[in-house]
Structure 1
Amino acid sequence: MNFIQKYYLNRQLKHFTENRKKVQVSVYTIDIITSLCLFTTYQSPDKWEEVYQCVKWFRQKGKEITVICYFPFHEIPQQISRIPNICTVSAKDANIFGQINTQKKHQLASPHYDVLIDTDVFSDLFGLYLKSLPNAEFRIGRNQDYCSYFDLTLCVDENHTINDYMSVLNQYTSRLKGN
């Protein structure tokens with residue numbers, strides 16, 4: 001990543017966090033979510049299987065779910081097509097200034113979601129920028145280092161599966177709502 005990309009992405013993230021402070025946040029439990037965006041960074045086929053199982057679980061509960069999958073490399077594996085409603089973004093979608101093309105940006109930013117759930121333990125600058133694009137009322141993250149980008153951050157050990165993370169998330173948001 002070059003200096004221009006870092007400058008642009010940091011500026012966009014600063015703008016996002018400043019605007020996010022002005023938003024009235026509502027807490028959503030898994031039960032009341034109607035639409036959600038699951039953000040993940042592709043790491044391995046095993047991790048992808050966890051994402052697939054998570055998507056199946058949400059769909060069984062009748063939730064409308066979109067997956068945004070970031071590929072820090074250029075090639076997108078074939079197994080990704082197993083999930084309907086998936087938006088893939090790779091490093092090749094960014095120009096020399098760190099901006100993604102207008103069509104891809106619109107695809108990420110135009111739908112409205114009740115909740116954005118970030119499954120990543122770690123993120124690079126471009127990944128954080130991508131997480132700022134979806135229009136979600138409530139944002140849940142997994143890493144304390146990036147808590148300013150989320151309304152709720154649940155620090156779950158990186159060795160825990162996505163299923164473990166969803167279980168903790170379900171318990172915690174239920175407690176916040178008094179259930």
Structure 2
Amino acid sequence: MLSVKVTGLLIVIVSSTMFGFLYAETYKNRILQLKEISNLIIIIETEIRFYKRTLPVIFDVQSNTVPFMKSVFENILVKISVGSDMESLWNEEVEKLHFCTYLNEKDIEFLKKTGHVLVRADAQNVEKMFLGLYRELDLIIENAIEEEKEKGRLFKSLGILFGLFISVVFA
């Protein structure tokens with residue numbers, strides 16, 4: 001009987017600890033996705049600036065580089081052929097990322113701003129316009145790293161402490 005109780009308490013401690021660690025992992029995944037967006041923006045700027053490609057061509061080429069952006073690019077390509085406005089399509093598709101990625105509301109707003117820049121960028125002013133995006137994204141990534149350090153440690157500790165608390169209550 002004692003071994004069953006100890007086993008149950010260990011399962012509670014381990015499962016709550018794992019829950020805390022899994023929740024903390026979402027902050028690391030957000031940072032990874034933000035870095036992927038940063039790389040994608042660099043590639044898009046290069047495509048516009050040096051190769052003078054249009055956005056539909058860039059979206060078609062880049063649709064396989066960042067997995068969570070694939071649906072955004074593909075849906076825009078399908079809808080743009082109907083004759084819709086590129087910026088409104090971008091905003092509509094980016095808003096859907098909130099439900100299938102680790103990005104938060106500030107990140108989504110940044111991506112909407114990126115769409116605004118993409119639509120208005122041309123070969124002459126692309127460097128100036130993208131420089132502001134790079135600076136803002138660097139700040140977002142720095143804040144995400146700080147948030148991951150603080151909240152990641154918090155959720156890991158809470159998971160362990162919750163498991164210990166439940167074990168003490170039921171012991």
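Throughout, read-outs are computed from the coordinates displayed, never taken from laboratory work. Computed from a predicted structure; not experimentally measured. Cβ atoms are built from the backbone, for glycine too; each structure is taken alone.
Some notes on this structure:
- Answer label among 1, 2 for the case where helix-only ellipticity at 222 nm (-39500 (n - 2.57) for each DSSP H run of 4 or more, over all residues; to 500), calculated from the coordinates, equals -11500: 1
- Structure responsible for 2.8, with distance in nm of label points 7 Å out along Cα→Cβ at positions 141 and 157 calculated and labels 1, 2 on offer: 2
- The maximum of relative contact order in percent (Cα under 8 Å, 6 or more apart) over structures 1, 2, that is, the highest value, falls on 2.
- Structures 1, 2 were shown, and mean count of other Cβ atoms within 10 Å over residues 5-12 at 13.2 was computed from 2.
- Top of 1, 2 by FRET efficiency 1/(1 + (r/R0)^6) of positions 45 and 109 (r between Cβ atoms, R0 = 35 Å, to 0.05), largest first: 2
- Test item: mean projected area of the Cα convex hull in nm² calculated as 9.9, pick one of 1, 2: 1
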